[in-house]
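Please treat every number below as a calculation from the coordinates, not as lab data. Nothing here was measured: the structure is a model prediction, and the numbers come from that model. Cβ atoms are built from the backbone, for glycine too; each structure is taken alone.
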Structure 1
Amino acid sequence: MTLLPEFTFAFQPIVDVDLGETISQEALVRGPNGESAYSVLSSVCQSELYAFDEELRMAALRLACELGADGEVRVNLNLMPRALEISSGALASTLETAAAIGIPPSAITIEITESEIIGNLPRFVAVANEYRSTGVRYAIDDFGAGYAGLNLLAEFQPDAIKLDRELVRGIEKHGPRQAIVRGLERTCEDLGIEVIAEGVETEEEFWWFRSEGIDLFQGYLLARPGFQQFPKVAFPT
C-alpha cells in the first residue's frame, strides 16, 4: 500500500429553517492545514482510491463523535458510487465504526454525486438497499449536474436530493431554472424525497426557495464549513 496523504475534515451544517435546527453535519475532507478536498484526493493513486474513500468515512465519524455528535444530529458522509458496485462490504467498516462510538445507522446519511458514473445501477441499488435496511439514509449530491438524475430517482429513490449549485445560483431571476426546480419539487414530493437547496449564498436565493416551500438548506449564507468544528448557523430573518 502506498503512503496515503494526511487529512482531516471541515463540517458544514444542513439546516431545517422551519424548525430553526441543524439536522445534519456534512463531513468535507481537507488537508491538515485546510487544503482543499481536490488537493487531498488528487494525491491518491487510482488503485488506492476506494480504500482511501472507506478510510475517510471512518475517520469522519470518529472526529464527528469527538466534536459532540451523539446520534441526535445526522452525519453526512460521501461515497464514491462505484465502491458499492465493486464490494458489497463497502459500508461495513463505516457501520462498525459508528457502532463502536455509539452513532446509530439512522444518524448516517450517505451522499453520492449524481455526475459520477454508476456502471451497474441494479447492483448498486441492491447493495445500497441492503444497508438501507439498517436505517442508513441516502442523498444524491449535486442533483441536476449529471445525466442520470431522473433514472436514479426512479430506480433508486434516495431519501434526499441536494440541488446542484448551478441550479441554485441566482435562481430568483432565472425563469427556466425556477421551472426545473418546481418540477423536481413536485416529483420528489410524490416520491417522498426531501429537497435540499445546497450552495445558497444570497438572501435573494434563500427567500425564493422559502417562497416555494423549501425548508432544508446548506450554504455560505447560513454557515461556512468549520475546520475541525461544527460551525454556528446564522438563520436569515
Structure 2
Amino acid sequence: MNNRNLLIIDDDAVLAELLAEHLEMAGYAVALAANGREGLRLANEIEPDLVVLDVMMPGMDGWEVCQRLRQGKSAPIIMLTAKGQEVDKLRGFHLGVDDYVTKPFSFAELTARIGAVLARARHDGPPGRQFISDDLAVDFEQRRVTLNGQPVELTPTERRLLAFLARRPHRTVPTEQLLAEVWGPEYAGEVKHVKHYIWSLRQKLEADPGDPKHILTERGFGYRLE
C-alpha cells in the first residue's frame, strides 16, 4: 500500500470513478469531487498528498480551483485538460501546476505521472547551504529565495529546478539531466517542461527576462546559473 491520499476533481463522473478504481488498485486512497467548490472543501478536510484537477468544469473551472489551492496548500497538482495549446500549459505552470496531462490519456500513464510527482515531492530535501550571487540568494536549508533582500514566491517545481542549478553554479547542466533529476526519468524527451519553467523563473528573478544575467542558456545543450 502507498498510504498516500489522492483527490480527483472532475465533473466527468464516469471517468473519475474508473480512474479512482484504477488508482485504488495501485494502492492509493482516493476521494472524488464533482466540482470545484466540493474539491476545495475536500482538500481542506483530507489534506491530500496530490490533487488531480480537471480544467474544463462548469461554474468554478480548474484554473480558479488551482489558484485557490495554491493560496494555502503545497500538495502537488496534476492538471487534466482536453487542450494541448502551449499557452494553457504556460498558464498552468505559472499557477504552480506540477504536471499537465492532455485528454485522452491512459490510466497507466497518469498513474506513472502521479508516482513520479509524489517521488519528487518526497525527495525534495535541502542540503543545508546557500547560494548567493549579487542580488539573488537561495537558502537551501530554509527553502527560501530572495531577490534584493525581498522574498520571491516560487512554486515547488520552480524551487526544485532553481535549487538544482544553484548547487552547480557556473556549470551548464544538460536539459535532459534537468528533466531526469527534477522531474524524473518518466519525462525523458519532454524538453518543453524545462523551457516553460526556465521562462517562469526568469520572469520572477530577472530584471530583464529577455536578457537574463542569472539563468543563462547554452543553445542546444542546457542551462546554467551565474
_Which of 1, 2 yields 18.4 [mean count of other Cβ atoms within 10 Å over residues 35-42, calculated]_ = 2
*Using relative contact order in percent (Cα under 8 Å, 6 or more apart), single out the structure from 1, 2 with the greatest value.*
1
